[in-house]
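What follows is calculated from the coordinates using simple rules that are stated; it is not laboratory data. Small disclaimer: the values here were computed from a predicted structure and weren't measured. Cβ atoms are built from the backbone, for glycine too; each structure is taken alone.
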Structure 1
Amino acid sequence: MKVLLINGSPHKNGNTFKSLQIVEAVLEKHAIATTMFQLGTDKVRGCIGCDSCAQTHRCVYQDDLCNPLIEAIVKADGIIVGSPVYFAGPNGALCALLDRVFYAACNNGNLFAHKPAAAVVNCYRAGATAALDRLNKYFTIAEMLVVSSNYWNLIVDADSNRVEKDAFGRETLEQLANNMVWTLGKLANPSAA
């Protein structure tokens, strides 16, 4: 089994990446392979509503990360999207990309239905639950199974070392990973105890 980890931060090794690494360590401990998909700082287009994707489930634009991300999600058994919180929402470039990815994948059919998905966010002080809500809406409209934890999937990262210091946030993300493992196991073998 494989889980796609989407780093929706422009910073390759920043706090969002560190949060996803917490999840990744637990998944790999349970023999779940992971792949990291990096948003980075490359150009991301917004949707133009042309509806070309209704026939192909791919975006008409071939010059950014949209179609490669669709392919990566299709190949994965589950996904976890990570984002920093900007103004009580996820990274705008990530949202522009996910708008197109989910519109194309779910327009006239649904490529992602029943895959487990989760969101993880990093915030300075507030806005995390609004950002999680926005990301979870992509999953629910796509008929994906939203995997939760024992609290909201967030870490407070007031500085570059805060991820390491947020023990409760770490526990929450580890539980999220354990719940993803359980969900993947149930989907692979529904009759297992």
Structure 2
Amino acid sequence: MSPAASATVVGEDGLRRCPWGLSTPDYVVYHDEEWGKPVHGDQPLYERISLEAFQSGLSWITILRRRETFRKAFSGFDPAVVAEFGDTDIDRLMADPGIIRNRAKVLATIANARAVLELDGTTLDALIWSFAPEKRPRPPAAAGDVPAVTPESTALAKELKRRGFRFVGPTTAYALMQACGLVNDHFADCYAR
């Protein structure tokens, strides 16, 4: 692909990035250092599920800029701790202006912590990664090449819901797959690919 036909954008550092990756300094760091890189471990994956659920209906930058506050509010996203949250914790969370104060999402985050602890015979890591596609036909060249939902994200959402998880529809599941490196949706000529 010639540079003139590229959908990527060249940053001040001379590197080509997916266009969204240069829209704010926060996104530059997230794009370059985290998005699309493999994430493993039940606690980091539970955090990503939680943040993706809170993002539903909002822009990702809203969540990204509140991430540290979310971590404090939800005890570092330790599922064993969050699973024990009760009414006092819910009231505390609903009064916290540093997070998204959506009661359904707060309750889903607590329910999802309990679902992580109730996984029989597997880990959240193994469960999520079992839905990674074997291969992608070709790297995306432009935004229109990136799906919002795939058969794998639909299947992952269905399995998570079957196991008691909430706020994990196919679109949210695909965003999780992108963020955690199950798929690589950096554009074909993005340096982070």
Computing Cα extents along the principal axes in Å, for residues 102-181 alone for each of 1, 2, the value 39, 32, 17 comes from structure 2
For mean count of other Cβ atoms within 10 Å over residues 22-29 computed as 18.2, the structure of 1, 2 it came from:
1
Structure from which 0.55 was derived, FRET efficiency 1/(1 + (r/R0)^6) of positions 118 and 134 (r between Cβ atoms, R0 = 30 Å, to 0.05), options 1, 2
2
Winner on Kirkwood radius over Cα pairs in Å once structures 1, 2 are ranked, highest first
2
Kirkwood radius over Cα pairs in Å, for residues 46-93 alone was computed and gave 11.3; which structure, 1, 2, did it come from?
2
Among 1, 2, considering only relative contact order in percent (Cα under 8 Å, 6 or more apart), which has the greatest calculated value?
2
Can you spot which of 1, 2 the value 1.4 was calculated from, given it is distance in nm of label points 7 Å out along Cα→Cβ at positions 14 and 38?
1
Comparing distance in nm of label points 7 Å out along Cα→Cβ at positions 86 and 142 across 1, 2, which structure shows the greatest value?
2
